[in-house]
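K.L.:
Okay, got some structures for you below.
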Structure P
Amino acid sequence: MHVEVVAYPPYRAGLGAGTLSMEVPEGATLRDVLRELARRSTEFHAFAGAKKDEWLWGQLLVHVKGEMVRLDDRLHGGDVLELLPPIAGG
């Protein structure tokens, strides 16, 4: 199935593009996409190996249709994954 990954700074530099089109197997999860991104850029190795969603969210937020995606959430064909940095506020 086809998904798109939109990488915002600082993640864009490691991938060499702002938007990537990817083919992933049916039933692929966010972790599967992160593993594929780790093959393209070493900065994604830690994200792909994250043990918990909460650790990942401190480093990288991934949204689909404005909703945060968990590591084991299944993706759907046509999904657009936005890779966003966490923002601290006060």
Structure Q
Amino acid sequence: MEKIVSIKNASGLHARPAGMFVKKAAEFKSTVEVVAKGKTVNAKSIMGIMSLGLAQGDELTVVANGDDQEAAVNALVELVEGGFGE
């Protein structure tokens, strides 16, 4: 399962929101990946997420495969759409 979402918060996916994203992704058993700017990274890896250098307005695709894939994708999309509480 996958969904496309855009970064809403002005500061982009910097350290704090990236940490929140990785922590949320780690709550799920499914394999979770982020596809952006032609790269695919493990959503449970802070270094992978930070390496994407995503800024406000950038699009990313959340891809999950496994027993709880729908819950994983929806939770991560919700986090991004909510601007990480910023």
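K.L.:
Given a value of 0.45 for FRET efficiency 1/(1 + (r/R0)^6) of positions 53 and 69 (r between Cβ atoms, R0 = 25 Å, to 0.05), calculated from one of P, Q, which structure does it belong to?
P.N.:
Q
K.L.:
P, Q: which one has helix-only ellipticity at 222 nm (-39500 (n - 2.57) for each DSSP H run of 4 or more, over all residues; to 500), as calculated, at -7500?
P.N.:
The value was obtained from structure P.
K.L.:
For relative contact order in percent (Cα under 8 Å, 6 or more apart), which structure out of P, Q has the highest calculated value?
P.N.:
If we compare relative contact order in percent (Cα under 8 Å, 6 or more apart) over P, Q, the biggest value is for Q.
K.L.:
Comparing structures P, Q by mean projected area of the Cα convex hull in nm², which one has the largest value?
P.N.:
Biggest value here belongs to P.
Read-outs: derived from the displayed coordinates by stated rules, not from any lab. Keep in mind it's a predicted model, so treat the numbers as computed, not measured. Cβ atoms are built from the backbone, for glycine too; each structure is taken alone.
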